[in-house]
Every structure is written in structure tokens, then in C-alpha cells.
Structure P
Amino acid sequence: MADYTPPKVWTWDAENGGKFASTNRPIAGATHNKELPVGKHPFQLYSLATPNGVKVTVMLEELLAAGHKGAEYDAWLIKIGDGDQFGSGFVEVNPNSKIPALIDHSGPAPVRVFESGAILLHLAETFGALIPDGAGRVECLNWLFWQMGSAPYLGGGFGHFYVYAPEKFQYPIDRFTMETKRQFDVLDRQLANNAYIAGDSYSIADIAIWSWYGQVALGWVYDAAEFLDTASYKNVMKWAEKIAARPAVQRGRMVNRPFGAAEMQLHERHDASDFETKTQDKIAK
């Protein structure tokens, strides 16, 4: 409310928070015991097809498309609305209880990797792919970490108050819309003289940024393209459409997606053939 005055000491109201009230709490740790399933492939991914989750499935599909057979993976669906991220097994992989989370079984001992940017970087370094050498590497990492620092203003800021907040208030919507448009302008200026975000080559910087900003620009996240006037960012739109046309990106968007059009849903992925057989029909609801 407009006349709200913060209390001297904040206390948690579990019912406050709108659509995602059940997914947030002021303490960490597991709420229940639940082991994570483990498949047959070197990489075990536990995720959901939010923009952060899409980054990793696109990356893995790009690696496979480039011939890196060692990048085969099992993708297990984590239903954050049901609290799967608070299961004991998931918390062991990611103590922050956020998707995506990955376990790399390709070495002598399993390695956990959490935070989407860390997963992209780990995979790029493991396979020597989608990250340039020398000065190009630094530029790629500049933009990868730009995305990690900027996207919370787009997601938890603009996306939350524009789409999910139980009440709409002008101040936070104006504040985060202004910042989101500023970020789109940053990208548009960078792409005016570059084919891809970090230069002439497609990289993990593009995967990370496209999964948020490209999908928002195309109207695939938040249904806010008209509100943000994303069509006015001509360079961003050209880049977003170019990446959206990549077959590996199209496959990656489907994985761990239990929402949207049925033809875009692949709840879990355990083999490349799953894109044809649609394994979601075999998964217990």
C-alpha cells in the first residue's frame, strides 16, 4: 500500500508474495528428504525451462550439435512450484536452492556446478568450445558476467512487478522498466557493430544473454515485448531472431518445459531421440 511504513524489525508473512510465495522463504536448507535421480550420461542436469534453465540446455545441445559426444546429458525436471528445489538431494548440489544445477560425472569424482553462468563457463572450458581465446575470452566473460549482474533487474525486478506481483504499483514498474530499457539499449549499441555479443563469434555470452533478453525481445517471456517496445531495438531483434533460428537453441528451449504449447514441451531429456518420442507422456504426473 502507498502508506506502508517498514517495521523496525521485518518478519516473514508466508502468504505474501503473489504467485511465487511458496518458492521463497527467508532461510536456506532442505525442507524434506529426497534423493536426486541419476541417469546414464556424464552430465546430470536438474532444472526447469526458465531463462536460467534454458541457458544450460541450449549450451548442451550446441555442444552435441558441434560433435562433442561427451556432452550427452540427462535432464531431470525440477518443479519449483512444488518445492523440488528444497529436497535434500538438490540442496546438496546447490545450497542456494535455485535451478539449474549440474553434476559432472565425466571425471574421477563427481563435481557439482551451480549458478547458470558457472555451468556455462565450466562446460565451455571442459570442451574448449563456445569461448574465444586471448582477448576475446576476456570480452566474452565481460558480457557473461554482465548478464549475471543485470538479469535480476529484468527478472526479479521488471518481471516480478510487471507480471507476478499481487498488486501493481507504478513506482517499481517505472523503476525496473527504465532499467530494463537501458539494458536493451546497452545491447543494441553493442550489436550495432558486432555480429554477436562478444564479437564475430557465437559464444556462451550469446547463450546467456539471449536466454533472457532475446526471449523477452521476441515476446516469449513475460509477454512484454510491446510494453517495452523491444521492436525499436533493431540490432537486438536481428540478433535474437538469428539465434532463435538455430536448431540447438530450438531443442534447448524444449527441455524441462512443462508449460506452454504441447509441441514445445519435453519434460525430461535422456536421449536425443526424446525430441521425437516426447517422453513427457511417459512421466508420472
Structure Q
Amino acid sequence: MSKAPYVPPAVWTNDTAAGGQFASINRPIAGPTHDKTLPVGKHPLQLYSLATPNGVKVTVLLEELLALGHAGAEYDAWLIRIGEGEQFSSGFVGVNPNSKIPALLDRSVEPPVRVFESGSILLYLAEKFGAFLPKASAERAESLNWLFWQMGSAPYLGGGFGHFYVYAPDKNEYAINRFTMETKRQLDVLDRRLAESRYLAGDEYSIADIAVWPWYGQLVRGNLYGAAEFLSVQDYKHVQRWAEEIAQRPAVQRGSRVNRTWGDEATQVPERHSAADLG
């Protein structure tokens, strides 16, 4: 017997039983659920995060800045267990009212500056340290084009394709087809750009690459959603070339381990408070 089609009710109410894997942490209201002060370490920058693609963007940039000799980029990376709802503490909500990782507190200035949304953090740090954002007007604009492209596109990959392909309690053909088509279109956008350019902004590695790589680079490398074969990622040869080149950067390898609590134990660095934590 075929399942009856879903008919939206006149007024929506939250049915947590139908929420799937993340039902316990998804809710239709904002604000804290409990009081808890965030920990503070000794370094100028305090990062509260998890090694999801959005979190990896920031730790990669911080490790790249340190590799360039920017001592002011030293940071404490505190683990936020989103599966346990730690992003809803009063302390975290005070840094990011949207209750999403990553969140950054810059204590090198007085009063401290909060920075939330991964793209905003990348831009803030690039401007603060004068690195990984081209100085020339045209190249700077191109880097920002791709940074904001990622911010607008990745929700279709993560909350769209990734959610319905992997996490949704029921596999819905329409939703999977819709977001697979969009994901492949986005990969084609990247492939066409990288056919004519070494990096997204041109010849210079920038925050655009750092933003896009944890999502699309890891997707074509087979490290996201287990969907490489399903998406025929081998067709995107220029994205593959770019993804592998970035993956070989030592700072990228270090940053990808920070706030990671799954996979090979050798890749896990749940919290980072000094370079020694990365071995």
C-alpha cells in the first residue's frame, strides 16, 4: 500500500518525533536553554567550535596565519558538543545568538569583540592580520565573490543534499533528486572556475579557498556524506586537482584535526591550547 501524500496542516506545530537524528537539538525558538559560562584560555583568540566543515574553515585559517608567523593568531579551541546542546548555553549564546558553531571571541582588544558566522570570522581574521585576502581591488573582489558564494551555496549541500541523503528518517526521492541536481550544478560552477584559475580568486590562495575546501573539496575527496560515487565526483577534474593541492598544505592538515572527536584517533584533537597539542 502506498503511503498517503503529506498535506501541510493549517498551522504548523513542532513534532519532535518526526525530527530525525537531530530532533533533540532542533527547535523553532532561539535563546539559551541553560546557564553555563564559556571557558577562557590564555591566548588572544578564543574559539568555540567543532570540526564540521564550518568549524574547519576557521581552524585552518588560524593555523595558516600561525605558519606565516602571526603570533597574535594564537588561539584556544574549545570543543562545543552540538549533539549535546552545548551551543545553547548562556555563554555560547552570548557570543553567537544564532547558536551555531563556530564562534570567536577576540580578547586582544578591549572590550573583546565577538565574531560569529564562519564567513564573517574568516573575513575578520584576514583583515586583522592582513593575510589571505588579496590587496588589489579586483582580486579582493573575486576572493569575496567566492567567499560569499560558499556562504549562500553550502546550505543546499549540507542542509539540503547531506540532510536528505544521509540524515533524514525517510528517504524522499523528490528531495534527494532536487538537492543532488543542485549539488552537481555547484560542483560544475567550481570546476569551470578552477579550469581557468589555480585558486578561486586567481593565482593566490585566499580565504575563498579556505571557506570552500572543507565542503566541496572534502566532498570530491570522498570525505563528506559517503557520496563520492553517487555524485560521480570524478567528473570534476579541476575541483579534484584543487582539492588535493590544498589537502597537502601542512596548516590545512593541522587545522582539520582541531575540535575533531571522530574517525581515526590519530586525526582527533578535541581541544587545542598550544601548538604542542597538534604534535
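Of the structures P, Q, report the one carrying the highest value of mean count of other Cβ atoms within 10 Å over residues 41-48.
P
For which of the structures P, Q does the calculation of distance in nm of label points 7 Å out along Cα→Cβ at positions 73 and 89 return 2.7?
The read-out was computed on structure Q.
Here mean count of other Cβ atoms within 10 Å over residues 121-128 has been calculated and equals 17.8, so which of P, Q was it run on?
P
Read-outs: derived from the displayed coordinates by stated rules, not from any lab. Just so it is clear, the structure is predicted and the values come from calculations on it, not from any experiment. Cβ atoms are built from the backbone, for glycine too; each structure is taken alone.
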